[in-house]
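What follows is a set of structures to go through.
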Structure P
Amino acid sequence: MTTDQDIIVLCAGGHARVVIDILRRSGHAVAALADNNSALHGTMLDDVQIVGADSEILARDPKSVVLFNALGNTPKSGDNALSSRRKLFEKFKNKGYAFVQVISPQAVVSERARLGEGCHIITGAIVHPGCSVGANTIINTGAQLDHDCQIGDHSHIAPGAVLGGTVCVGHGCHIGAGAIVVQGLTIGDGAVVGAGAVVIKDVAPGTTVVGNPAKRITPLPGTRG
């Protein structure tokens with residue numbers, strides 16, 4: 001970002017408060033919030049004004065602003081790759097707007113990790129060497145990625161989740177709070193790993209697994225389960 005670009009946070013929910021706090025602790029001021037809930041327009045969230053809906057931001061020159069997507073990732077199996085968070089990101093990207101990474105000063109991110117556009121690395125998260133984090137993905141509070149993990153676009157590694165080395169997580173996935181994925185496994189696109197689950201084998205695309213050891217609770221597309 002440049003000094004003449006306004007920082008705009010999209011969506012005025014709980015995750016927005018986290019993003020605003022990280023930006024401030026990193027020395028950045030947030031110019032405004034945007035949210036499509038008209039009841040919030042003109043109000044304040046943590047001393048930042050909610051100026052209007054997405055249309056208010058889309059009326060601005062894409063080169064004059066930099067965006068942060070603060071819409072949370074809701075765990076939905078199967079159609080999670082088409083989640084609201086992804087749609088919001090693509091809506092603005094297709095209009096020429098840029099998203100900047102949010103990296104907490106209290107996160108540990110290796111210089112040998114690769115981070116995609118608009119990803120969020122939240123307080124206490126650890127991203128080790130060789131890891132790749134996709135665009136618009138959240139590595140949430142205290143989540144841990146061991147060496148060489150590959151995380152796809154539009155995914156969410158929830159607070160306290162732990163991924164062993166060389167885990168591959170697809171696009172649009174949700175790894176629940178406190179879940180453990182042992183080393184070398186693959187989590188397919190759009191899959192959901194429930195909170196506290198212990199995953200000891202690959203998870204097929206579009207499915208949900210829960211428990212210890214984790215077991216599938218939704219059928220594969222086109223099957224009867």
Structure Q
Amino acid sequence: MQKDLGNYRKSYDKGTLLESDVSESPFKLFENWFFDVDKHFPDLETNAMTLSTIGLDGFPKGRVVLLKKFSNDGFTFFTNYNSEKSKSILSNTKVCLSFHWEGAERQVIVKGYAEKISDYDSDTYFNSRPRGSQLGAHVSMQSSVIKNRKVLEDSLDTLSKRFDKKEINRPDFWGGFIVRPIEIEFWQGRANRLHDRIRYKIKDDMTWNIDRLSP
């Protein structure tokens with residue numbers, strides 16, 4: 001099978017990213033972009049991001065996860081610590097996050113180091129989750145091979161009965177990671193493929209060097 005996609009073309013004309021729009025902190029620009037996209041494109045899952053890691057087999061792998069917190073410290077998401085992605089992170093803490101906001105013709109690429117957050121912070125978030133999601137965290141031995149879907153459904157039914165009218169505590173194999181960035185690139189689509197690219201790179205004094213990159 002062969003399909004030529006050479007004629008798939010789109011002109012980008014929904015925004016600009018000029019030096020006058022850039023703040024000293026990439027987190028401030030990220031906040032502005034995030035909530036602008038969230039406001040104008042409510043059907044998008046604005047906090048969806050691609051997490052790329054280097055696997056134990058030496059291959060890179062990307063998958064979509066959900067951003068649950070961002071601050072001047074970094075970007076936080078939650079997962080099963082026994083999952084493939086977690087094992088990859090614990091083996092090689094260098095990761096990349098990529099946000100693609102198609103409606104706004106924007107991308108943000110974050111390069112940094114991932115580390116586990118505190119048990120307290122993981123507990124706090126876990127306790128805020130819907131009960132079904134809490135049960136799901138207990139049920140899923142993420143990335144492990146299972147016979148069929150019935151295995152999950154039976155496990156969920158068993159746990160639902162066990163925890164009936166009881167508090168569901170966070171399993172010790174589930175929690176958060178924070179990605180502390182060393183580089184953040186903001187990409188705004190422009191006409192004629194002359195896109196705007198602004199890159200922040202952290203310096204030794206923890207301030208940011210700001211450069212415009214050629215598209």
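Only the coordinates and a few stated rules stand behind these numbers; no lab work does. Computed from a predicted structure; not experimentally measured. Cβ atoms are built from the backbone, for glycine too; each structure is taken alone.
Some points to look at:
- Label whose coordinates, when P(r) over Cα pairs in 5 Å bins from 0, in percent, for residues 121-160 alone is calculated, return 5, 22, 28, 21, 14, 8, 2 (choices P, Q): Q
- Structure (P, Q) behind the derived value 31, 19, 15 of semi-axes √(5λ) of the Cα gyration tensor in Å: P
- Which of P, Q leads on relative contact order in percent (Cα under 8 Å, 6 or more apart), largest value: Q
- Given 11, 37, 33, 17, 2 for P(r) over Cα pairs in 10 Å bins from 0, in percent, for residues 57-176 alone, calculated: source structure among P, Q: Q
- Of the structures P, Q, the one that 21.4 was derived from, the read-out being mean count of other Cβ atoms within 10 Å over residues 9-16: P
- Structure (P, Q) behind the derived value 21.2 of mean count of other Cβ atoms within 10 Å over residues 129-136: P
- When mean count of other Cβ atoms within 10 Å over residues 25-32 is computed across structures P, Q, the figure 13.6 traces back to P.
- Each of P, Q could give distance in nm of label points 7 Å out along Cα→Cβ at positions 113 and 153, but the derived value 2.1 comes from P.
- Given -8000 for helix-only ellipticity at 222 nm (-39500 (n - 2.57) for each DSSP H run of 4 or more, over all residues; to 500), calculated: source structure among P, Q: Q
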